[in-house]
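**Student:** Input: structures, listed below.
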Structure I
Amino acid sequence: MATASSLSAASPPTAATAVVQAGSFLTLHYRLAGPQGDVINTFNDKPATLSIGAGELSPAVEAQLIGMEEGAHRTFALAAGIAFGERNPEMVQWVAKKLLADLGDPHETYAVGDVVQFPTPDGLGSYAGAVQQLRDDGAVLFDFNHPLAGQPVTFEVRLIGVL
């Protein structure tokens, strides 16, 4: 028969806190900002879900998340070029009107600042380019660099769940 003293000696079981690791599935709020301010901020909306290693965040940002515990709230800064690489001038290219028509709606019109999705050559994914300039012949100058390439980045995260 157990006595009162032997019952109090046993500690209640505790759940281990989940920790982010490669392949973890996360539910989180996050804010990604560059020198011009927020690029994305989910803190005032529903949380985001993503998987570490799936390419949804840059490897440098993912590296900061590895080892964080569920429930943690952290802000970190990455120096210029670390989060999304350096700007590459070769990724600013003119795209002919005919190619744009072949890839999408031939009647589409573009304006400086538009972000346009293009299919990858294998057709399985996509990438984006920001319109920089328009020519009279219909060609469009696109910048295919990430908008934060070559810039310092601030990343704030609150981990809600880690699976």
Structure II
Amino acid sequence: MIAPGEAPARIVMYTDGSSLGNPGPGGFGVLLLFGEYRREISAGYRLTTNNRMELLAVITGLEALKKPGSEVIIYTDSRYVVDTVEKGWLENWMKIRFKGKKNKDLWLRFQEARRPHKIKFVWVKGHAEIPGNERCDQLAVAAAKGDLLLADEGFEQDLAALDQGI
């Protein structure tokens, strides 16, 4: 954690997710800003949903942070992510063990990724010429259109279970 008298790192994070079809190929983009430091992260998946990519962008950004106790302002155009966290839906979903809710695997991963940090979400309108959000959109779309798409194992396992009537 933070040493006594040491100020926590203040990090600005922009995130975006994209799905070309819902479900379909998808990707996410993350932009991390800390002083002069700038890091971009993106990845593409062969079959996923937009909500999963929006959430995975946030998770990946948080998991990339090296300093516990960081203050992180997360700018996202995802109402799904912002409302689930800010309106307390996630805590309720955890109490009911996600019965009837989607993306349990990612929400549990989010809980772990957020634990060491102090985070604040700021919702921004998508495609509103906000440079950080626009850059993440570019990263997400490019990743979704890429040649080396990963498997979204959580989503594909859920689909397989639905196909089997589980």
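Bear in mind these aren't lab numbers, they're just calculated from the coordinates by the rules spelled out. For clarity, every value in this text was computed on a predicted model and none was experimentally measured. Cβ atoms are built from the backbone, for glycine too; each structure is taken alone.
**Student:** Distance in nm of label points 7 Å out along Cα→Cβ at positions 95 and 127 was computed and gave 1.1; which structure, I, II, did it come from? Walk me through the numbers on the way to the answer.
**Tutor:** On the way: I: 1.1; II: 3.8.
Considering all the candidates, the number was obtained from I.
**Student:** To continue, here is another question. Out of I, II, which one gives 2.8 for distance in nm of label points 7 Å out along Cα→Cβ at positions 71 and 87 as computed from the coordinates? Intermediate results must be reported in sequence, preceding the final value.
**Tutor:** Values: I: 4.4; II: 2.8.
Clearly, the read-out refers to II.
**Student:** Now a separate question. Looking just at distance in nm of label points 7 Å out along Cα→Cβ at positions 23 and 47, which of the labels I, II belongs to the structure with the highest value? Walk me through the numbers on the way to the answer.
**Tutor:** Details: I: 2.2; II: 0.5.
Result for distance in nm of label points 7 Å out along Cα→Cβ at positions 23 and 47 over I, II: largest is I.
**Student:** Thinking only about volume of the Cα convex hull per residue in Å³, for residues 79-118 alone, which of I, II has the largest value? Don't skip to the end; give the middle numbers.
**Tutor:** Numbers: I: 99; II: 72.
Structure I gives the largest value of volume of the Cα convex hull per residue in Å³, for residues 79-118 alone among I, II.
**Student:** One of I, II was used to compute distance in nm of label points 7 Å out along Cα→Cβ at positions 111 and 151, and the result was 2.0. Which label is that? Numbers along the way, then the final one.
**Tutor:** Details: I: 2.0; II: 2.6.
Matching structure: I.
**Student:** Here Kirkwood radius over Cα pairs in Å was calculated and came to 19.1; which of the structures I, II was it taken from? The partial results should precede the final answer.
**Tutor:** Values: I: 19.1; II: 16.3.
Source structure: I.
**Student:** Shifting gears a bit: Please state which of the structures I, II yields -3000 when helix-only ellipticity at 222 nm (-39500 (n - 2.57) for each DSSP H run of 4 or more, over all residues; to 500) is computed from it. Present the calculation step by step, with values, prior to reporting the outcome.
**Tutor:** Working: I: -3000; II: -12000.
Attributed to the structure labelled I.
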